[in-house]
Structure P
Amino acid sequence: MEIKFEENKNRSAAYVDGKEIGESTFSVSDSFWIIDHTEVDTEYEKQGIGRKLVDKIVEEARKKDIKLMATCPFALKLFNTDPQYKDVLNK
């Protein structure tokens, strides 16, 4: 499996043998990104792929010194329960 950050599409995407199996998308505002959707194909659920997709966006946001918010319930739960994301959250 490969997780790619596709900035031109405002997303991270997961691929298995070239087939897209999931994505996490974000909207861009003036000063931060908003993760608005995360989805993984049913046959690949419960393997931690959703978290890897969100983490790829977080990694890129940190590199660019951009803060994040989430409207996506999955990303919002991660942000609210895991302290490793505190540094990148828009307050």
Structure Q
Amino acid sequence: MTLKAPDPATVLKTVLKLAAISLLVGLTLSWLDITPEDIFANFGETILAIFRKAEELVAWGAGYIVIGAVIVVPLWLIITLVNALSGRKRRD
């Protein structure tokens, strides 16, 4: 079995994807006030800090989801019922 040289375009795409993902992860960790030193020095605490922030984010967002759902869900239900009664098919 012989190995082929990788396609330069594929390599470039992969490098750009890795750079974009690394940027997003870096921004997220920065938002969590986590530095590279923290990750290596206090790995267990870093994981706990990430979970605490995730819990705060869910708690923060849940209220807004409920408030929005009070308007969005009834409107969706009305539109769905009107479309069903008029014989329209659902748009995907």
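What follows draws every value from the coordinates through simple rules; no lab data is involved. What you see is a predicted model, and the numbers here were worked out from it, not measured in a lab. Cβ atoms are built from the backbone, for glycine too; each structure is taken alone.
Consider the structures P, Q: one of them gives -8500 for helix-only ellipticity at 222 nm (-39500 (n - 2.57) for each DSSP H run of 4 or more, over all residues; to 500) as calculated from the coordinates. Say which.
That value comes from structure P.
Tell me which structure, out of P, Q, gives 1.00 once FRET efficiency 1/(1 + (r/R0)^6) of positions 4 and 60 (r between Cβ atoms, R0 = 25 Å, to 0.05) is calculated.
P
Rank structures P, Q by mean count of other Cβ atoms within 10 Å over residues 12-19 and report only the one at the top, that is, the highest.
Biggest value here belongs to P.
10.9 is what came out when mean count of other Cβ atoms within 10 Å over residues 36-43 was calculated for one structure; which of P, Q is it?
Q
Assuming 1.00 is FRET efficiency 1/(1 + (r/R0)^6) of positions 20 and 44 (r between Cβ atoms, R0 = 30 Å, to 0.05) as calculated from a single structure, say which of P, Q it is. Show your work: numbers first, answer last.
Numbers: P: 1.00; Q: 0.55.
The structure behind it is P.
For Kirkwood radius over Cα pairs in Å, which of the structures P, Q scores highest?
Biggest value here belongs to Q.
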